[in-house]
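Nothing in this text is a laboratory measurement; each read-out follows from the coordinates by a stated rule. Remember, predicted model here, so these are calculated numbers, not experimental data. Cβ atoms are built from the backbone, for glycine too; each structure is taken alone.
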Structure 1
Amino acid sequence: MTSSGSRLEARRTADGSFSLFSREVGEGFHSGLGALEEARRKFVAPAGLKRWSAGSTVRVVDVCVGTGSNTAALLEALQTRGLNLSWWGLELDPEPLQLALADEQFRNQWLPGTAEQLTQLCASERMLWGDARARLPELVNAQAGQVDLVLMDAFSPSRCPQLWSVEFLAGLARLLAPQGRLLTYCSAAAIRAALRLAGLEIASIDAPSGLALQPHDWSGGTAASPSPLTQQAGLRALGPMEEEHLRTNAAAPYRDPTGTADRAAILRQRQQSQALAMQEGGAEATGAWRRRWGLCSSNHQ
């Protein structure tokens, strides 16, 4: 199944849930773990919903809503705990959500009523359509320091560096309440370095296997907050391997000062920064770090 323009291809993931592959970007919307399992393990579980008592309202920003799976999974978890949701979404393209909601199996993978709630949220004025870089400032102006959870699920940094720049991540950081959390599947050194530059504490989300520091599956993602994070099951402090990763040339951040640069320009600038860091001796080559830790290949760049 594909969209009319053949940009998006519907797929079933390992857990049987609905996902999409973008021909335009050359990347799937979810990992091999499965769309539903990824939403639950990498976004809902590390949200720490036990922190709220029944009847409380959790303020959430979903960055790159996509098919809506992260928001739908969170909706169900909040309802289970008797919590309310105050929600905003940032998304460029309405087609992934349209395809998901039109898919019977997608609708049936949720509890009764969840798909309808998702539809209502995304039809509301709090669904901010367009380039997230352009829409974020208005959200920051209205919600700075008040958001409990930011779900960051853009395409990978190499595919969509526009939404992983130091500047964009700093904007997301400004949304967070003192105990708020930014959650992402991404454990790339450049992203973790940028989050620290934004003044956030970071922790590693446990790998999907539940076993830390596996050669090719050593982290399930990153949690970041203005406050320390490591006192919760499912999160842990970065280990020596991960800290060393942040001292390699892979940690050179993506930069987009104007908020309007295209992918090629951002990648080119980062490559120049990486080369300069190596020339000046301020960063280790990522390949040397991989060999030292027995990582012959890795997606955590």
Structure 2
Amino acid sequence: MSARVFIDGGAGTTGLEIAARLADRDDIALVTIDPAARKDAHARRDAMAASDVTILCLPDDAAREAVALAEGLDTRIIDASSAHRTAPGWTYGFAEWRAGQRDAIAAAKRVSNPGCYATGFIALVSPLVAAGLIPADLPLYCHAVSGYSGGGKALIARMEQDEPDIAWRGYALGLAHKHLGEMQAHSAIRHRPHFSPQVVPAFRGMAVHVPLHRAADPRIGDAGAMLAALRAHYGASPIVQMVDPLPDELLLHRAEAPKDVMRLHVAHSDDGQLVQLVAMLDNLGKGAGGACVQNLNIMCGLPETAGLQI
């Protein structure tokens, strides 16, 4: 019997990505409403009531309202917004994050999908903090570059139509990006990271860098130990993959194909004092829609990589 799924906010960038991954599956039945009724509370609640799982692809405030709208219904919820990523009663939807997380997602009524930048940062940092190779009280820096699709329809229109000559966009200059809370909480670090996000004229794709200077703190482990710890943590995961040896260069292309894997790299200087942790992922894949589908599969007891681009 197919799992019934309603995508609330299915006309947005993430919603369309999820629908594309589910379209040809016979183990998923999409519950839909008339596009003219997509903001009608009664129609949306009826669709939620008819669904085993509701996926919220909405702005934060609208996602909170949708959760309230679903009160009393049996539908399980995956929230792709940042509204509930550190909220009590919600399960963090990063299956590879730590031991037991996949089982927690499978049993959860409410799952909060991780943010795209946060996915790369936490994937790199959390296992190394747990292994004692990055001190929990070490101030961390994170530099990240993303394709412009992460900004939704408004930024897509700006980059493709209104200001197509933009070659680089730095933002969140007040150092208060909305991913910081989950980056800190789910990496178990004492200080919020100094985070510098940037956008380049590629539609999709993301590179997240965490630089470490071992001379600044003798407690920081060496690159070899970090690589071994990350390998041990992710094992043979088909989705989060360690890449070694390091390639000569890492590239984002303007027309990246959709993919749902995340590849992790550990670079270092010849003397071993400088270490660079790098995560490469699709901001619309493992950073958004692909992660939602992965969580949906886990919650419904379906093959975890079904519908994913691996």
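Structure summary
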item	result
Structure from which 0.90 was derived, FRET efficiency 1/(1 + (r/R0)^6) of positions 165 and 181 (r between Cβ atoms, R0 = 30 Å, to 0.05), options 1, 2	1
Highest-scoring label, criterion being distance in nm of label points 7 Å out along Cα→Cβ at positions 53 and 173, among 1, 2	2
Highest-scoring label, criterion being relative contact order in percent (Cα under 8 Å, 6 or more apart), among 1, 2	2
